Structure I
Amino acid sequence: MSAYIAFPEGSGPFPAMIVLQEAFGVNGHIRSVTDRLAREGYIAIAPELFHRTAPVGFEGAYNDFSALAPHFQVITTETLEADIQAAYDWLLGQKNVQQNKIGCIGFCLGGKASFIANTFLPLAAAISFYGGGVHTLANRAVNMKAPQLFFWGGKDTHILPEHRNAITEAIEAAGKDYTNVVISSADHGFFNEEKPAYNIEASKEAWALVKEFLKNKFAIEN
């Protein structure tokens, strides 16, 4: 499995983040997020989740989802767990990674994957942007290892209020920690600067919260 990796300046040790892609591959948007995290002081790795069926460096077109279907449809919870575990193990093998300060962040498909990661890895923090299908995994809430930050778009017609409620109610019932953010003016994919749904105000506000959330959960001093 190939991955895009970004390193902070300096010798560390550093906290680390796993960056989990949308359905469009490890493209410019995902590489940009990975680079942004590195600039904030995290070693960041974005694994290519389509590596079983797509060529290295695969990037799908935003206006042709049918071309993504052969890769997207073979993704399972088991393959996601295997790939996330591999990225996590790679981070553990780096001498300049703080092993108790590893988190993950994901978008759409990756938002779901981020929640999955948080139910089987000893993460310090997990962040999910508009994770489609997370509600179908509500039974895994009891296994959450770290606080989870959720972002949703209020105008998202793919992820409905009842879907959001299903996962947050399961987490509350499990007594786990989470932060839930619904931005009423935002649509699905609002954080992706390459898509028409990009919402610059929502994106800026979300990123500010991401940075503070990670600093708090990783106990990083300003």
Structure II
Amino acid sequence: MHPSDYKLLIFDWDGTLADSIGRIVEAMHVASERSGFPLCDDFAVKGIIGLGLPEAIRTLYPEIDDDELIAFRQHYADHYIAAEAVPSPLFEGVVESMAAFRAQGYRLAVATGKARRGLDRVLKAHGWETYFDITRAADETASKPHPLMLEEILAHCDVPAAQALMVGDSSFDLQMARNAGMDSVAVSYGAQSIEALKLFEPKLAIDRFSELHAWLNRA
């Protein structure tokens, strides 16, 4: 399929559009400490970014019980929201490229491991409340890598999977795309290594967001 044949571009948020990975790792460490759980290393925490928060915590701490999970989530949220008083910046080239995609008539969507409240908060902070055709958050659908959120986006936009592209920085993003029968693009600057992402055979691997725009516009 030629890049110009895609009609719908779907983006992960953290680590793909927004430079927020450091804050997520820090918030997870703080929540672990406050909850009395041993700290995981940064690599382990980055490895669960992309999952919904409950799934991420249970992956890191399989022994956690339901009450402990509730408390852990609250500690995480308290620290992360305080840190986000100044919103995590968008990566270089995101604003310009997204504006170009809109001008060219692409349908645009977000598929994120964030909760709806968190996603709405960051969209508002960037003035993007109505920017996307549809956004899906992990607490209102199935967590990645289940394909449900992509299937919901496709149905809303009335676009077949073959004409959609998922852009993400984690194995969960790319596995979700594969599960939905959709092509993907891997970014190297987010949570997981590009070597790990290439195992999912993305159509493109990029080091800068603007490379996506150039690839979609190649003759």
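Values quoted throughout were computed directly from the atomic coordinates according to the rules given, and no laboratory measurement underlies them. No experiment lies behind these values; they were computed from the predicted model shown. Cβ atoms are built from the backbone, for glycine too; each structure is taken alone.
Here Kirkwood radius over Cα pairs in Å, for residues 126-189 alone is compared for structures I, II. The highest value is that of II. Comparing FRET efficiency 1/(1 + (r/R0)^6) of positions 6 and 78 (r between Cβ atoms, R0 = 41 Å, to 0.05) across structures I, II, the highest figure is found for I.
Taking distance in nm of label points 7 Å out along Cα→Cβ at positions 166 and 182 as the criterion, the top-ranked structure out of I, II is I, with the highest value.
Work out the source of 0.94 here, i.e. which of I, II gives that when Cα Rg over 2.2 N^0.38 Å is computed. Label of the source structure: I. Of the structures labelled I, II, which one yields 19.4 when mean count of other Cβ atoms within 10 Å over residues 22-29 is computed from its coordinates? That value comes from structure II.
Could you tell me which structure in I, II was used to calculate distance in nm of label points 7 Å out along Cα→Cβ at positions 142 and 174 as 2.1? It was calculated from structure II. Among candidates I, II, the computation of relative contact order in percent (Cα under 8 Å, 6 or more apart) that gave 16 used structure I.
Here FRET efficiency 1/(1 + (r/R0)^6) of positions 30 and 198 (r between Cβ atoms, R0 = 30 Å, to 0.05) has been calculated and equals 1.00, so which of I, II was it run on? This value belongs to structure I.
Hey, helix-only ellipticity at 222 nm (-39500 (n - 2.57) for each DSSP H run of 4 or more, over all residues; to 500) derived from one of I, II reads -13000; which structure? Checking each candidate, the match is II.
When mean count of other Cβ atoms within 10 Å over residues 14-21 is calculated, the result is 24.6; to which of the structures I, II does this value belong? Attributed to the structure labelled II. If you line up I, II by Cα Rg over 2.2 N^0.38 Å, for residues 62-157 alone, the top spot, with the largest value, goes to II.
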